[in-house]
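Listed after this line are the structures, all set down as structure tokens.
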Structure P
């Protein structure tokens, strides 16, 4: 049976925690949040590269690069929820997503 996304990201979080025993546990989650910023920067760089708006570099990326970088932002964010010690990241995310969806104009029409 294939693991779900939250099981996979829990495994990634555990791997990262084991790889950095010198970093105190509370700081691991905080550093993971900074990692989200790094990954966002890479997504922005890919978007700039695919549009060719940097005259020094021209068209340096593809839309597949942009997609991959956005996926990295999502995975890194999921890992952050685990590393911050959120007891049930999947449930917290699902509840948050329901709240966002409920505030959209389409949801209010129902």
Structure Q
């Protein structure tokens, strides 16, 4: 099974979990109880509780931010250039080993 690493910045912990190709970053996090990813809206881009930061070398693997995601990201206090909504980041086997940082990472 492919794996994704979530970094929670408050404690610096690295959470390496398996994902099912076809899931998204939010779903894989929720399924594995990753701190700081709640996915309250279930992937409808209405809450921002799946906000992650994607490293510079990995951003292009997910494609461009579309208009709807851009609007949601604009209301987040901790938005950065590397901000994305995990619910919009589809995972496939080629993304095995990718790392994201949980923007709201709890200790």
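No value in this document is a laboratory result; all are computed from the given coordinates. Owing to the predicted nature of the structure, the values given are computational and were not obtained by experimental measurement. Cβ atoms are built from the backbone, for glycine too; each structure is taken alone.
Quick notes
- Here mean count of other Cβ atoms within 10 Å over residues 28-35 was derived from just one of the structures P, Q, and that gives 19.0; the source is Q.
- Answer label among P, Q for the case where volume of the Cα convex hull per residue in Å³, for residues 4-51 alone, calculated from the coordinates, equals 90: P
- Which entry (P, Q) yields the derived value 17.5 for mean count of other Cβ atoms within 10 Å over residues 36-43: Q
- Answer label among P, Q for the case where helix-only ellipticity at 222 nm (-39500 (n - 2.57) for each DSSP H run of 4 or more, over all residues; to 500), calculated from the coordinates, equals -3500: Q
- Given 3.9 for distance in nm of label points 7 Å out along Cα→Cβ at positions 12 and 68, calculated: source structure among P, Q: Q
- Entry that produces 0.95 once Cα Rg over 2.2 N^0.38 Å is calculated, selected from P, Q: Q
- Structure responsible for 31, with relative contact order in percent (Cα under 8 Å, 6 or more apart) calculated and labels P, Q on offer: P
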